[in-house]
1. So relative contact order in percent (Cα under 8 Å, 6 or more apart), computed for just one structure, reads 23; which one of 1, 2 is that?
2. Output the label of whichever structure in 1, 2 has the greatest value of Kirkwood radius over Cα pairs in Å.
3. helix-only ellipticity at 222 nm (-39500 (n - 2.57) for each DSSP H run of 4 or more, over all residues; to 500) was computed and gave -14500; which structure, 1, 2, did it come from?
4. With FRET efficiency 1/(1 + (r/R0)^6) of positions 2 and 146 (r between Cβ atoms, R0 = 35 Å, to 0.05) computed per structure, which member of 1, 2 shows the largest figure?
5. Looking at structures 1, 2, which one was Cα extents along the principal axes in Å, for residues 42-113 alone calculated from, given that it came out as 47, 17, 17?
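Bear in mind these aren't lab numbers, they're just calculated from the coordinates by the rules spelled out. Since we're looking at a predicted model, the values are computed, not measured. Cβ atoms are built from the backbone, for glycine too; each structure is taken alone.
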Structure 1
Amino acid sequence: MKLIVGLGNPGKEYSQTRHNIGFMILDRLLEEHQIRYKKDRLYHYIVDNDVLYLKPKTFMNLSGVAVSKVYDKYAVSSLLVIYDDIYLPLGEIRVREKGSDGGHKGVRSIIEYLGDSNFTRIRAGIGSPENSELSEYVLDNFQPEELPVLKEVKDFACRLVEQFIIGNYKQLIDYYSKNNVSYSEKIKGISESKAKGGKE
């Protein structure tokens, strides 16, 4: 069983916040495939074609509680975690096969509860604040001018998840390597258009 986890905070008040980009990507993917979540006390989930999709309801800092419960219940063979990264600008996506938590408390919780950091990650940049506290920034909604870039982020990330499902990390990184330049050019084009006031 492959496990795909999107990280975020439960509740409508958090649904459009930067910290919830992992939830947003997973929601978009399941929406595209017309799959609906089931609800459990600790998580929203669905099993489809030997893939388990999971959104923890434990809040970000305790994401590992929900993920570890799934490990106890299902025979998980590989794990992919999707989450926000304040060290990358909005629109930038990075993939990694394993590593540390990088300061992300949701990933830290997963590592602590699983006792293992060898899992694949998709990190979606959200940028960092210029004039506000970090804790406020990540819990703010995306601004209207950021939404065109956010749409492209979700679309590209969904394709990456699909490649992981087909062939694990190798297929994911191959697809990323082949398509990241064209994706980055698209993001650059949106940013340049915005700088010109949306006019070509």
Structure 2
Amino acid sequence: MTVMATLVALASARYFTLNPATFIPNQVQTYLANLGPLLLHVGGGVVALAVGPWQLWTGLRTRRPAVHRSLGRVYVAAVLAAAAGGLLLAPLSQGGPVAHLAFATGAVGLLLVTGMGFLSIRRRRIAAHRAWMVRSYALIFAAVTFRLWLGVLTAMGLPFQQVYASGAWAVWFIDLFVAEALLGVGAAAAAGRAAVRSA
């Protein structure tokens, strides 16, 4: 996960060169006309993708809690930027109304789950905070899943526009399903350890 997230973050950071050759071919004019939202979205996404895996690492949380808190603030700020830029760009995306709605819904969902994570830690609800932030990163990681979706399905010969529009929805559900499965496994393991200690 960390390797894939870092690679996508590095590849996306090329957008800051403002070289049209790095843009999606069908979106060059749209991106050039909307550089503010584009760089907000890409910049926030790059930082959140790169920082997120380290926030989920138990070793950092337990050994360097101050670093974890500082990176957490950076992550939340990056999410706000990525989601704000995403909302502004959603109506301009490829894939038609289906994709527009998917990207806007994903951005709103990202804001909601990250907000819940932030509120949970402010109220010292550690377990809830961790669960919400896992969901938050799952939605950020959709940037990786979406690229995998496009690469695999277009390589199979499926029409790009259909793959793009369907993937705009599918990746949110795939990533959240995986996140919920991992959270369920983690909760079961914690319950098992608690039962062993109390026995």
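1. Values: 1: 23; 2: 18.
Considering all the candidates, the number was obtained from 1.
2. On the way: 1: 17.1; 2: 17.8.
Largest one: structure 2.
3. On the way: 1: -14500; 2: -28000.
Source structure: 1.
4. Numbers: 1: 0.70; 2: 1.00.
Between 1, 2, the highest calculated value is found for 2.
5. Numbers: 1: 35, 25, 20; 2: 47, 17, 17.
The structure behind it is 2.
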